[in-house]
Structure 1
Amino acid sequence: MTDPAPDPIRALVERMYSALATGDRAGVESVLHPEFEAHFSPGLPEPIGGHHIGAGDCIDKGWWAIGARWAVRAQPARWLPCGPADLVVLGDYTGTSRKARLRLDAPFAHAWTAEDGLLRSLRQYTDTALWRDSLGGL
């Protein structure tokens with residue numbers, strides 16, 4: 001019996017988490033569709049929360065803006081395939097805020113879609129109050 005075929009969207013998302021963990025912008029860009037869009041949880045500070053269109057906007061106003069305020073990693077725990085081009089990942093964010101040095105531990109759900117062999121969209125769900133609390137009022 002042969003091993004099952006690899007899950008292409010999971011492989012893309014694993015590469016994405018790895019690139020984000022190391023701050024590898026080229027690695028992030030390499031897995032994103034040119035028309036990538038993301039919905040970061042409303043309630044996250046400006047400019048992060050809300051709808052971002054285009055890989056550059058999602059990187060600069062989403063992930064890199066998060067990295068400017070927090071030293072944080074997404075720790076995936078469960079991978080829930082929803083079809084050949086859809087994947088939900090459950091896990092936890094762990095880290096600290098950069099200025100206040102307060103701990104951040106917040107659960108997440110990420111709903112990813114793929115198109116043409118690249119990641120096409122993300123919807124992020126997380127407890128934004130925990131993120132804001134970790135800023136310590138700064």
Structure 2
Amino acid sequence: MITFEHVFTGMQVGLRKLDHSLASAFDEATYTARHSNYKDVLYACVLGRPDDDGYFSPASIRDPYSMIVGKSREIDAYNPQLKALSEGRGKILYRKGPERRRRYRFSDPLMEPYVLLMGIASGRIDPQRMLGADK
């Protein structure tokens with residue numbers, strides 16, 4: 001019988017063997033000397049509802065972000081981080097559209113599963129809760 005613990009242990013082994021360019025890009029995008037919410041924003045991005053082209057809106061990550069940080073948050077709580085993650089912070093996200101209709105997706109398709117695994121490994125994403133939630 002395969003349990004969640006078996007899957008989680010396998011994911012951790014996989015994380016250690018992943019291409020180091022993903023880890024470097026993630027670290028470049030999220031590292032700050034002070035506390036920040038860049039990682040939580042990226043974790044929410046993984047849980048956002050993408051369109052057929054893989055783009056998600058800031059509104060589609062409101063509920064996942066609120067779940068991750070443990071309190072209700074509006075778009076203005078994380079929108080500056082989305083912009084930074086698509087510009088100077090490693091350009092880990094790609095952005096399209098005018099200011100009020102922006103949509104985002106991960107610049108590297110492999111980054112999305114990497115961020116998901118990092119979120120689970122860090123305890124910020126609860127996979128059992130995620131599986132019960134509508135994505």
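Where a number appears in this text, it was derived from the coordinates with a stated rule and is not lab data. What you are looking at is a predicted structure, and each value in this text was computed from that prediction instead of being measured. Cβ atoms are built from the backbone, for glycine too; each structure is taken alone.
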**Message:** With log10 I(q)/I(0) by the Debye sum over Cα atoms at q = 0.15, 0.23, 0.25, 0.27 Å⁻¹, for residues 39-118 alone coming out at -0.61, -1.24, -1.31, -1.34, pick the structure among 1, 2 it was computed from.
**Reply:** 1
**Request:** For the read-out mean count of other Cβ atoms within 10 Å over residues 31-38, a value of 11.1 was computed from one structure; give its label from 1, 2.
**Result:** 2
**Prompt:** Suppose you compute helix-only ellipticity at 222 nm (-39500 (n - 2.57) for each DSSP H run of 4 or more, over all residues; to 500) for every structure in 1, 2: which one lands on -14500?
**Reply:** 2
**Fill in**
Note: mean count of other Cβ atoms within 10 Å over residues 23-30 at 13.8, derived from one of structures 1, 2, originates from structure 1
